[in-house]
Structure 1
Amino acid sequence: MTYPKVSIIIPVRQINQNLKEHLPKYQELDYPDFEVLIHVDQKKPEPSEQWPKVKIIYQPGVSAPPQKRNTLAKEARGKILAFIDDDAYPDPNWLTEAGRWFSEEKVAAVGGPNITHPQDNLWQRVGGLVWGSWLGSGGSGLNRVEKMGKYKGREINDWASVNLLVRKSDFEELGGFINQYYPGEDTKLCLDINQKLNKKIMYEPEAVVYHHRRAIFIPHLKQVGAYGRHRGRFAKIFPQTSRKIGYFLPSLFVLGLCLGPIAGVVFPPLMFAYLLCVTAYCCLLIYSGYQVYKKSRRLAEALLVIPAIFATHLWYGIMFIKGLLTPEYEGLGNY
């Protein structure tokens, strides 16, 4: 098998501690030909801040990650563009496992899981446990944060740029990322790969990166809110991938939670149904906490994941509705 050159693309504001910690990990990659490209916009790197196979591009005034990635893609010499965030680092087999798929001409991209960083603290780990629980993610996001071997070789239609590899020729044909849809520019790119190019995006469970989670509650909910708003907006303008019942459930939950008691007062039999649904949901939350404890034997994680899942559902549901009400032409901004 031939191994095409891979350009690893990392957008950052400045050379930060996460990046300094993770860059040595790239030297452990079991892959014969790759380069690392970093885009910095806030502080020019010191001459001493150099690493093997790393090229740093300083471009002040360009703060949006999609623009940074597009700039680095133009500089890339690889045939494959490997997108990753600065708060993540790859498993040594990352490029080898993902790269196998590009021998198939119909494959334009490969996505792999981003597993919770082994050095994350309690609050960050709980954030990861929310995404990794069936209730927290609705079952749809488990393969994004865990190695789901049973999904190996399955086609996917949407993947996050924290762990996304794309054939450069296909990326260029589509014009790269579109900044208007940030966050969510990766969703738009994946949609265009499927619809405009009629090509595949494959899931490879062994193409792993390790990712720092946002700590509960405020940083985690800030990220969740951005996801919810962008998905609500996309449910209007890109129904092919975003108009799925799972994305609407948190909003239905919020509406039911608020309107249920009112409906119960107007029509008393509905109060029983409302209380039954609330009880069932609480039981599911407790069961999710039990599952965490069963797996980790860490009581603090088990107790914290219960309110964290509830808060995630609540805030995602609210922001999804806000996204639905956002005009199509309006950008959503940073998160």
Structure 2
Amino acid sequence: MSFNTKDNSKLLVLGIESSCDETAASVVRGCREVLSNVIYSQIDLHTIYGGVVPEIASRGHIEKINQVVKSALDEAKVSLKDIDAIAVTYGPGLVGALLVGVAHAKALGWAAGIPVVGVNHIEGHICANYIDNISLEPPFMCLVASGGHSHLVNVEDYGKYEIIARTRDDAAGEAFDKVARAIGLGYPGGPKIDREARNGNPDAISFPRANVRENEYDFSFSGLKSAVLNYLNACNMKGESFDVADVAASFQSAAIDILVGHSMQAAADRGVKKFAIAGGVASNSALRQALENECEKREIEFMKPSPVYCTDNAAMIGVAGSYEYNLGYRSDLTLNAVPNLSIGKREGVSKKS
């Protein structure tokens, strides 16, 4: 399905994101042009706990969402009366955090008479690719790798997704965070391992690359995480030291081999010509380079969002919401948070007649 760019060139969508520990708002024009992208991060609040504390995250969203939305409108040089639709993440994510964004979007929409569109957070990550890759059109395959999700998705059309593979246990980002904590790097683990691994030897320690019998494309990171923990425990029991950079590099190499290997196998089997990446782990420099190299070998066009659009942000929600709005989807005041929302599922979102 294609959209008339000229007809949509003036469409203004306010995006709101609060699925985890970032309070974000953005204004998107014409489906792909980001006029503002304001993000308030709670990393400092959660670092001392070694991870996100849901109750603290929810309170943080309540405290900041008004000023973040106002800042997004001010930065875009528009007012609420200029907005055509409000797009808001309603799942998946932390239920308390999601509720703050959903309630705020519904209140704004009701008060200003603006239609609200509920957006799937993972689909938002996929749609982040449209921002930096203006010519990108479906179909394409996308690897979504984040702290809570690891999916291979076939993007058949705007708003139409087929899940090809998923993680059977830990998500890639979750494994990065747990390993980072174990080797003393702290939270957030992904970027810290990325930096530390540059000083280490990726072949120093042999960690396993898991395969899933039932679906060769599915991911599994629990065994890899356990192997790293077992290695560290063995070192401690023997009174031996370990090189943090070598552990980080060896773990990262194994995780990337799993993600890239399964992705390229699926792409080859399905004759994919365009491949994209999305999610927080998609900002990992080694993963981006490895996928780019493998796609080049196979003559597959490779696309990646800028790092700022890989982490949780509202620009991607505004883009995804723009296409949902164009497809005719709307949400009423019954829209609720759906913490386990699946890709391609619309709960509390219906097509206008």
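Read-outs throughout are calculated quantities, based only on the coordinates presented, and are distinct from any laboratory measurement. On a predicted model such as this, the values are computed, not experimentally measured, just so you know. Cβ atoms are built from the backbone, for glycine too; each structure is taken alone.
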Of structures 1, 2, which gives -15500 when helix-only ellipticity at 222 nm (-39500 (n - 2.57) for each DSSP H run of 4 or more, over all residues; to 500) is computed from the coordinates?
1
Output the label of whichever structure in 1, 2 has the greatest value of relative contact order in percent (Cα under 8 Å, 6 or more apart).
2
Can you rank 1, 2 by FRET efficiency 1/(1 + (r/R0)^6) of positions 166 and 286 (r between Cβ atoms, R0 = 30 Å, to 0.05) and just name the one with the largest value?
2
For distance in nm of label points 7 Å out along Cα→Cβ at positions 118 and 174, which of 1, 2 scores largest?
1
